[in-house]
Structure P
Amino acid sequence: MASLMQTRIYKKKIKTTLFRQKVCQMIAQMLENGFSLQEIMQFFSKLPHEFGYFGEKILAELGQGASVPVAFQAVDFSQNLLLQLQLAEIHGDLAETLSVMAETLALQQKQSQALKKVLAYPLLLVGFLVVILLVLKFFLLPQLMSSGDLDSPLLQVVEQLPNIVLAVVAGLALVFLIGKFILQKKTAIVRTNFLARLPFAGQLYQIYITALFSREFGKLFKFGIDLRQIYELMAQQDLHPLMQELALKGQLAATNGEELITTLASEKFFQPELVMMIQTGEMKGKLGDELLYFSRYLWQRLVEKIEGSLKWIQPIVFLSVALMIVFLYAALLLPMYGNGLEGF
């Protein structure tokens, strides 16, 4: 029973962003120092706790002849990470790919911690405000309104606030589920176009997609793989539906004599600078390098935008809570002062 409990704990731990960042970084460093992936996993399997469990799982998959992305899929790595591993098998730079994956996961971990830190105190205030609303609704307001002296529209609104909040949350959840259901029936390109048009978040998504495309295609171009081969490879994989559909669309365009830049320029979810980068890269014969540098620039830009956004979350939550408290005070005190003034 203890062994089963430990296995469940290890399964949970190896799914965390922090663990995956550490393991990718360690594998990349050991690969650069001459270890093979098999040797690295054998080393991991000797370690205690989640590292040992991770090594054993990967070793078992590799022992059955599984490829690297299939082996990592067995430990629930995301599709984006698996796609990078699949492309690494093509261009052969697994150590660099894992190093980039570690940096990306470290960034996700950093942003997650920053978001938790920013929201911790405001969420505590929101919870406190919810408690106040419930006390008012079920204890104080019934007594005040039963006397008839404090009957007012504001108090009636306060009494219904928990119901209003619940209805709003339920409505938003319903809209989200309906939207998700509808989008799931659309193609990956249609879904991406929709997400890229969302206010604010759409711009971040555009930067992310463009950076991912630039990095992966840039690596392949740099290693001498031509566009026709890239399209074939992307079309065959099923780990990333968007890249697969782009490849199929590119193959169709290539048969009609169109160029890469024509296909990409028609997609609205890429950053407009991508077209210019491809033009200059093709002219100089350094398309792979241009795309890789552009990808690094975009990742830095994405980090800056996310960090800038986090700075606004806490003040907005604070302001919302403050306005709610002022409203509650007004709802409770104005009727009292109104009744007091009527006595003069």
Structure Q
Amino acid sequence: MKRIFSGVQPTGNLHLGNYLGAIRNWVRLQDDYDCIFCVVDLHAITAWQEPRELAANTREVAAAMMASGIAPERNIIFVQSQVPAHAELAWIFNCVARLGWLSRMTQFKEKAGKHRENASVGLFSYPNLMAADILLYKATHVPVGDDQKQHLELTRDIAQKFNSDFGVDFFPLVEPLIFGSGTRVMSLRDGTRKMSKSDPSAYSRIEMTDGADDIARKFRKAKTDPHPLPETPAGFAGRPEAANLMGIYAALSDIPIADACARFGGGQFSAFKRDLADLAVSVLAPIQDETRRLMGDEAYVDGVLRDGSRRARALAGPILEEVQAIVGFLPA
């Protein structure tokens, strides 16, 4: 069976973009792929994290993944830092990847901002760790959004250079799984920017822990324009906020965006936003209830993660040993 690796950072609450853009798609993949899902806490500490919050967020992300329908008995769900081979392979890839490759990574430029000299070395080199995450399990496919394709291309470059440098055919050239409509959820305050946990405004995102009143309030305050909703997808040209809200509705309803346009086209945002909020609550409430139930059983969540880490180490260990032999390291 083809193997998927994917991960999510435990940096604050998950939001609607995480769910629609990643986790819901993971649930749909588990019937057709050998799936490995990781809470990537090593990636999280490329920016400062309060230790107790990081630990709590790690458990909450794992609980939310399970509450969304990712079954731990059918998939590996684990915490990145509990499998040291990730960091070991990342160091080897630090010595394979080129500075010029990393310098072209647009996400580093966005996250580091104007003061790049103050960014951590980890933030600069984390694409190498991402490549290690994937190739440590010889994953064949990675579900990604359009904004992550550059990192996956770097993973392919690293795999190819490693194979070429050492004259082996060892690492696969991983393929992207790019999902269509509704997977790129944008900020409720700026339809040109991706919904993000790092946005200073809580009104920019729907968090998975938001109650019905919060969800309704955030959608009500979401930025729009003065025109009626478009009747066809072509009417979204130059209207990113309208496109975002209609896309969210289509994704939550699991219908084509053209059908959402046919349903609401010509109407006003005020009525549409009420329907959108009601729909979001109906979809998210069962997940929230199950997440709270799981968070009340910390021992169970920790047990799932320990078992997942054990299974991940069992897969990763032999692959890392082969890499070490290829590189010329003496066996332990």
Structure R
Amino acid sequence: MAYHTFQTVIIPAIVVFVVTYFVTKFLMDYLYGAGIIAEDKNKAKPIILPSSGGLGVAFGIIFGILTYIFGASFIFVPVINVEYLLAVALSIMLIALVGFIDDINVKRERVKSTDMMDIRQGLKQWQKPILTLIGALPLIAVNIHVASVTLPFIGSISLGILYPLIVLPLAVIFISNAVNILGGFDGLQPGMILIASFGLMIYSIFFGSSMGAFLSVLLFASVLAFMPFNIFPANVIPGDSFTYAAGAALAAIAIMGNAEAFALIIFIPWIIEFFLHLRRKFKVTDLGIRQKDGTMKAPYGKKIYSLTHLIMNIKKAKETDVTYYIWAIEIFFVLLAFGLKFVHLL
């Protein structure tokens, strides 16, 4: 990555961190007062928390991108395509809006949702991939030119016009929705995104592109600022606005940062989760049944429909244990991706 980018990424990263922190802090009271809430069912007694806190992350990333564009307009010559940056900002904003629409469907009484009773119903399962397609449209519109895609153990594949029209939207839809389905425990989703974005940041600095490095730094800074609000015990629920926006950012990093093969490896936990949920047509809860000693019991017995169920079946685990083990799984795949890169299998 060009040294110039190291210099120009510092201020946007600081802006991202500060904006995310204070916007999230503001949103917590605002969302709670507006009735945009969710139940934390993992505690001794269910707790009502503000939901859709991920809007702060989306705001932070967009402000960081706009800060760089401002600098590129008046202070320095950009090394990153500004048109592409604007497309990424619009993509994140649109897909965060879809997540917010999903988050605000809160009922006065509990209804059946994802195989459990909840006050939050959200969008129907078939609506989510259709609406998240909106997030891919700005990236399609700028007609990103990728000559070829490198896949693990396969090598380089030339896709031509199929890339922006087929591969790109499918990648955005799949990643944003896959990130969304693995969660339900304090700190789990932000922690996984933090680990994945850090891995992509290191990869982009040494092997990828300035665009990939810049976007991964912004995503990492934003989620780092959000973490204190969601780490155990959580004060805000990230919501679908977080998972969709973070998923769109991860997709943009992989697509624009020439990191498709590396990203495919670190996305494996989410890919596994997708197919586990698919076994039950996505009518699945990742949550466990809280026991008197604070441990979580798998909701479907020995049947595994989520990585969280696997953890709860392997050992007696409290909420924090489930989160830490899922983090460890993601760290393993990030290290595996780097290992494959160093032995030239990526």
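With helix-only ellipticity at 222 nm (-39500 (n - 2.57) for each DSSP H run of 4 or more, over all residues; to 500) derived from the coordinates and found to be -19500, which of P, Q, R does the value describe? Here the read-out was taken from R. A value of 30, 56, 14, 0 for P(r) over Cα pairs in 20 Å bins from 0, in percent, calculated from one of P, Q, R, originates in structure Q.
No lab work stands behind these numbers, since they all come straight from the coordinates. Model, not experiment: these values are computed from the prediction.
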